[in-house]
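Down below are the structures I want you to see.
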Structure I
Amino acid sequence: MTGLIEKFLKIFARRGRSIILAYDHGIEHGPTDFLDNPDSADPGYILKLAREAGFDGVVFQRGIAEKYYDGSVPLIVKLNGKTNLYNGEPISVANCTVEEAVSLGASAVGYTIYPGSGYEWKMFEELARIKRDAVRFDIPLIVWSYPRGGKVTNETAPEIVAYAARVALELGADAMKIKYTGDPKTFAWAVKVAGKVPVLMSGGPKTKTEEEFLRQVEGVLEAGAIGIAVGRNVWQRRDALKFARVLAEMVYEGKKVTEVLGEVR
């Protein structure tokens, strides 16, 4: 196991598993994501939520980090991002360097790639430069691996998710964030082909019911993932802290959906 993977695990999975609260949605989707729970528009609320729920980290873009980060929860600075106003081939390029992220207090950096895009080559080139800087600054690199464009018609198809995991491994990820296939057995294959790299499930859009998301979490843990990187499925809920604490019981304490379901009903 490489030193940077060990460092990631020491910081972001100190209890053997991990929950990271993602909050790069303002650039990716726009502030409409905050309408379900208007408190979530305040990054200070997100920090407080992660801290009180006992989560392992938060994900911020550079502008949020430099204005709001207070050191109370380990920070992942997302180095790239794009808006949903653009309709061309998927591409997301860096708006922050590893050195700048370190200066903002980051304990890890994140970067999204879109394998299958007509611009995958550009993102792969940039990721190679970021990896070199991450090694130089001794900071783990988390890769968001989301195949899109080209031949990709279903982002959560088992063969596509497994491909995403393998690409992240081979490009040098120290941890990865990938979509859930919807089934523990097929997701276990994605975890296997990720090799030594810890796997986090991407939380995705808020599910219709709390139970639906909890069953996803149970499935990814059963499949061998180290945990989840979740945003909307926590802070879009009106009683976000209560739901966050239920997730913590499942991820950190190993409780099953049947044991915690009564707490969210």
Structure II
Amino acid sequence: MINLLKIEWLKIKNYGAFKIMAIFFAVGVVLANYIVFSVNKNVIGESEAGMLLSSYSPYNFDNTWQTTSYASGYLLLLPAMLIIILVTNEYTFRTNRQNVIDGWSREQFITVKLAIALIVAIVSTIIVILTAMGFGFTSNTNFSTSGFSHVGFFFLKALTYNLFAVLISVLIKKTGFAIGVYFIYIGIENVLAQALDTFGKKITKTIDLGTIGDYLPMNAADGLLTFPDNPIKGLIKNVLPTSYFWAVLGFTIFYILLFFWWSRKKYMTSDL
């Protein structure tokens, strides 16, 4: 596997799109969190709502892991799009077929692509950890790992997005089409999730199914990450559907395994 990963690295290390999107993601994580930090300090902090939040800071060490994971989660479309490009390029330039001719098995090829999805998720998580620490140290609060579990939830979300990108790639094979389907699906799922949550509110009096929208594939991963609790969030919590976290986590793990199995199955049985 190490040798196969080295070959993959030789393919992408000088690839322009890889460098650009990697830089955009790393810078984007810092910038997105700086925006949240700045808005909280300069806008909310000086408003009437700021009185409710006078003793609250989203980037002290009790909250920084959760806040940074939540804000950075919106940028996970970038590494997912990169994975789509890398996988579909193998079909476009017939390098997947050439690898098999050169002695790779189908299983080795798809396993490497899935490993890349895992590695990208790990690297993304490391960037989030470093960013969270940076903002935490600027808060002048004592170092704490309270809430660090949210970094793990970020990793699961990143892995979900990346494995779904691999699946879309082996199903569609065309770069532009695959990216379009990926984004369209996410948009449709978000609309459907909102509709399901509205439906859930109507039947809560008989049976509380919670945030039904979070049981869908991508929304399950999204539902793992929330903004830290604060007085304003507490005021609106009563009008929101019940969130069954362990159900959402269970669905997320199920979809990760499904995307992994489906991607392997599709590549192993389809024409090259």
Structure III
Amino acid sequence: MDLKEVSLFGVTLSILIYTPLYFYFRDKRMEQRPKNSKFHPSKKRIIKLTVFNIVSNIIANAQLASLLVVLLVNTKVFSTQIWVFSVLFLLCVGLTLYGAGIYITSIVLKAYTIPELTKSEFFRTQLVAMNLFHHPISHILMYSGWIVAFLILCFIDMSSGQTINHHTRTLLVVGSLGGIVYSYSLIRNKTAIFQIPVALFSLFVLSLTLFLAKIPLAQTSFGTYYLGFLVIYNFILLSYLALLRIRNENIFQFPDDMSWQAP
């Protein structure tokens, strides 16, 4: 098992570790959200919330960056194509960090906003902005941003002079496991409907590239892993959205902590 395959195992391991930690802290924060005008969030709580989000996003993007380093180290020929993809990858990672900044800013603003204020007609515009930045906009930039960033890594892997891997089935299984947990996190966040367009597009582009370029799965560790990831990821999200439609539930859902409505 080479360094590329080990790093891909590390991706799934990170998803398995981070996901329950994220929901533990998120659920704990929701339990402490303001319930009346006498509630005043402490500076300590806000700082802890900010630090957790900063650290978690730094770790996530640092791991993505380490994957780029692994690919470049194993590159046989540095073509213009590889440099272009590398720049696009860094730009995409930058967008995910921007989305993380929007997210943490919006939830801190939310923490300092008492529910009574949200019932005011004069607060409607600000409430809409906070809801959009906290919910679809920041989540799309982060979660779909990571999806696109990894797709770009697959292109770099395909362009770098592929080496034969002997663990194709294992990579498909490990990628699928990562896709299961990742899709679960989006279902828990109730952002599946906002993420599915990019996910379907990424699966289409990856599959089409592998087919047209006639690249066997055994010759691209990243492509193999990500194909397994995207297939199960899209299947679960589409099944979940279909189930909501069958139950006549709204597919454009909002998390519980985004339920404040202006009149």
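Among I, II, III, considering only distance in nm of label points 7 Å out along Cα→Cβ at positions 28 and 132, which has the greatest calculated value? Intermediate results must be reported in sequence, preceding the final value.
On the way: I: 2.8; II: 2.0; III: 3.3.
Largest calculated value belongs to III.
Quick one: mean count of other Cβ atoms within 10 Å over residues 60-67 came out at 16.4 when computed from one of I, II, III, so which one is it?
Working: I: 19.4; II: 24.2; III: 16.4.
This value belongs to structure III.
Comparing mean count of other Cβ atoms within 10 Å over residues 12-19 across I, II, III, which is largest? The partial results should precede the final answer.
Details: I: 19.2; II: 11.8; III: 15.4.
The maximum falls on structure I.
Taking mean count of other Cβ atoms within 10 Å over residues 84-91 as the criterion, the top-ranked structure out of I, II, III is II, with the highest value.
Each reported figure results from applying straightforward, stated rules to the coordinates on display, with no laboratory input. Worth saying up front: this structure is predicted, and the values here are computed from it rather than measured. Cβ atoms are built from the backbone, for glycine too; each structure is taken alone.
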